[in-house]
Structures are given as structure tokens and as C-alpha cells.
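Only the coordinates and a few stated rules stand behind these numbers; no lab work does. No experiment lies behind these values; they were computed from the predicted model shown. Cβ atoms are built from the backbone, for glycine too; each structure is taken alone.
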Structure 1
Amino acid sequence: MNKEFSFIILTFNEEIHLPRLLESIAGLNANTYILDSSSTDDTLKIAENYKVQVKTNAFENHPKQWDFALKNFDVQTPWIIGLDADQIVTPELFMMLQNFKSDNFENINGIYFNRKNYFKGSWIKYGGFYPKYLLKMFRKSVGYSDLNENMDHRFVVPGQTEIWKKGHIIEENLKENKISFWIAKHNRYSDLTAQEEVERLGNLRNQTVQPKFWGSPDERIAWLKKMWWKMPLGLRPFVYFIYRLFFRLGILDGSNGILFHFLQGFWFRLIVDVKIKEILKSNDVNSLNK
């Protein structure tokens, strides 16, 4: 059994994705733990067939679900790799993990993997989506889930990190091939995002990661988010869509890519802004009625 790292995976009705992911990591002989959100399909049966340890927890949001997973699985290895069910480990990353020795990373607390995101079978290479570095591997009891986020989830580690540019994870949610699923999913996400931004306006949430333009990938994202929150509601989705499509060459991603940039870069963010305005207006009405 692998003594260097273990995998933790979040699932909810992932029968279409889970076998693909588990097959991609099977040869690493690493302990694998699944935190499920009460799946009603064959997800748990698949997990049983692969002999992985499963716990169930009611889903509220991704940051809290990851927090529960990190605190409730008895991981015995010094490193943890946290993956989503719709991701897979590429052969190149597999080899890097196969050769991984903790002794070679004494001063490192976290490792970023490079992600390739697919939509409707197409790799989203442009629009700022590649390269995309995600902190997915970290020392046990050092890395933690950022609970200051309501929708986006990220792991946080103090100290030094390393970026693996060559090793990739592939992320492709096959359920999103049906546009109705994508829209329904992101409509739910827009509720969480809008509520989070309103709470940030009221100084009820702070950024855990220090915003730094020239910092780590997550510090850079924190800096960009800080700039985003200062932009005018309703205008920023237009600016961002044009930026992604033309300045970051998203138009080169083809018809599926342009659809993705429109939905994820414009439609989703416009809906968020509309909902923020509705919440703020509702709060003003409530304050007048008190």
C-alpha cells in the first residue's frame, strides 16, 4: 500500500464519472476515501466494488464538505490529494505521483496540479483557462479547506508550495453535455455566489488567501477577485466576456468554447449581479420596515 499519500474524493450521483477516476489512480495503490452526499444512483455500489472507504454527509457547500472530509477520515499518510469525481489523473501525472517521495519535498507543504478543462468534449485552452493551477496535494494536518468561500472551494496551506506544470488532471463533467443540467447547476451556484458577495460587502467574510498579483496561483486569484468586487454590478460581466473572448483569445476555442465562455464568463456572472441587486434591495426594504 502507498505510504506517501491518500486520495479523498467528493461524490453525489457520480456513477458516470467515478469509475473513470478510480481507474486512473488504481495503479498507485493509495488508500482512497469518498465523502458522498446521499447519492441515489450506483455511486456507492461502485465505491464498494473498488473497496474504498465511504462516509456520508449532507451537502451545504463545497468548502464545508471538504472541511468535513479532512476532519473525519482517518488518513494515515503524510500527504492528501483531494479530487472531484469528474476529474481524472493523466498518465503523465500518474508517473509523477508514482515516483513521489515525501523526503524529496521537505520544505514543501502543497503542490499545484495543472488542469485541463473540457466542455462538451472540447478542451477549453484559451480565455484564461489554461494553464490553470489548482492546489490539490498537501500535507495532512497542514492543508485545510477555505471556509471563507461560499461557492468556490480551495485548499490552503501555509508555507512553501510547488507547481507541477507538466502533470495534468483532466476535468470533464459529462452531465454538463446537457445544457439544461449546466444551467440548473449554475443557477444554484449563482445563489451561493451572490450571497457570498453581499456578505463581503457587509464585511462578514474576509479572504483567507493574501491577495498578491505576483504571488502563488491562489494569491493571484485572490487579487483578481478583490478587483472584481470593486467593479460596477451589471457592467463587469460584459467587460469580462470581451476580455476572455478577444484579449485571452477564447474565440479560438471554437463553437463549444465560445458557448462555454458565454455561459460561464457572461451569463453566470450577469445572473449573479442581478441576484446581488435583488438581495441588496430586499435588505433595504427590510431595514425600512423595522
Structure 2
Amino acid sequence: MSQNVLRLDNITMQFGGVVAVDNLSLEVNEGEIVALIGPNGAGKTTAFNTITGVYEPTNGQVSFMGEPIVRNHPQGKMKQNYKGKEAGKFVQMPVLDPTPDRITKLGMARTFQNIRLWKSQTVFDNVLIAKHMLRTSNVFSATFCLNRKEEAQHREEVMELLRIVGLEDVKDELATSLPYGKQRRLEIARALATHPKLLMLDEPAAGMNPQETNELTEFIGRIRDEFHMTILLIEHHMDLVMDISDRIYVIDFGELIATGTPEEIQNNQRVIDAYLGVEEDA
């Protein structure tokens, strides 16, 4: 039986009086590609941000590799203003609020809706910088160049990674000089450089033309197979989602409205209504 890599229990993210994510529970198992979809403004990126420590959820728990890593419950003024469900479920448990870098070190890496590359750095250096999180050197060893072996190993790993993702020939070019599709590949390569157990992709096909999207679909599948990777993605390109996903979760106004295989989701009337709207009675 596949190991549970990621699990969300009753995650709610409330900003003032607005509930952006409402009592969301989901799970991602080892080796799966799972998609989180929904109309614009449904709360998908907010959910990603609570998983990765960018936001502290108002309520709920995130578990990674079977261990709770994020947990909170309504506190202070939010006790009275809370509009979500399960307000008392986690009250007796300690709050867990790690920073994004600590979550990355646990084995979770992500990309962003808007590409975030170091513009003044080369393709090679963008990936190498990500490797610094894995370094064991300190000020003393760096000062006296005692970490040369580790540095050399990281450089070799970066070159191998660039070869795998098809960017070896542009390693010395500035990241921003690459075509859009290759910039997306570079961002994914940088995430892979941290040796994640879970790769989270936030709209990886955003801004791509149909050919680039098809190439990305194949690329993501190859990442799963070659790196034995588990992937959770947000995406609006339904062809990509339906072609590559093992399972799909659908949210609307922050609330989970459906889960199932691509075929089940395609035929779910509530999902169709959420995307196309419900015709009002005359």
C-alpha cells in the first residue's frame, strides 16, 4: 500500500471576515500526481501557501510523511469571528508554525504561479543556489575552503539535473533570456535540486501556448517516473490535468466540492456548474 505523503485535515484560512479556504481535507499518496483545481479565486494558491508555511492557517492540520508539520486553531479575536467549521478540534494540540525554509528542508518544494527566478544569475547558478539549503558547511569550513568536496559534488549534481531537464546547453545563459517554457523548466529544476519527496506546482502551464503545454505535460510525467516523485499541482489547463492526474480535488469558494478520477470529475455535474455557472430559473 502506498505511503501517505501529504494530508490536510480541516484546513481553514480566514482573512478578516473572508474565508478563502473552508475546512479543506485531502491527501496525496506516494508516487501520485494529484491535481487541485477550481475556478479563479477558489482558494487553490491559498491552500498551497498554508501547506508550505507562507500563511499560518486559521484552523486545521497539515501532515507530511505521517508527521504533523502545521497546526493551528482559532485564537484571540478570531475565536469570535471564526466562520469556518471544526473550531474546537485542534484546541488541545500545540500550534505548529514552521517557516517555509524549514518545510523545504523536510522534503517539500514548490514553484509559483508567477515565475520567480534570480534574474541576474545564470541557469546553472539558479539551480546551484537552491543546493545551498543542503550544505553542511559553516563559516569556519567555508573560510578555509574545507567544503570543496561538497561544493564539487553539488556542481556535478546541478549539471546532471540540467541534462535531465534539457537545459544543459543553456547553462551559462541568464535565466531571463530563456523562452517562457524553458524558464518554467528551470524553476522546476531548481525545486528538484532540493531533493524533495513532494513537488508542488502552482499553475506550471500558465502563459504557455498549446505546444509548450503538451511538452510540459510530458515533462511532468517524466519527472514523476525518473525521480520517483510525488506531485501536487494547481492548473487551469484541463487537457493537462485530465491527461496526467491520477486523482483530482475540486474546490469552489474555498470548499471541496468533488474528488475522484479524471473521468469522474469530467462527468460531475457540480463541477460543471462551478466552472460554467448555473442557469437561473426565469
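To test your reading of the models, identify which of 1, 2 gives 4.2 for distance in nm of label points 7 Å out along Cα→Cβ at positions 119 and 255 when calculated.
Structure 2 accounts for this read-out.
Source structure of the calculated read-out (distance in nm of label points 7 Å out along Cα→Cβ at positions 191 and 231, 0.9) within 1, 2: 2. When distance in nm of label points 7 Å out along Cα→Cβ at positions 15 and 247 is worked out for each of 1, 2, structure 1 gives the greatest result. Among the shown structures 1, 2, from which was the value 12.8 of mean count of other Cβ atoms within 10 Å over residues 87-94 calculated? The structure behind it is 2. Highest-scoring entry among 1, 2, by relative contact order in percent (Cα under 8 Å, 6 or more apart), is 2.
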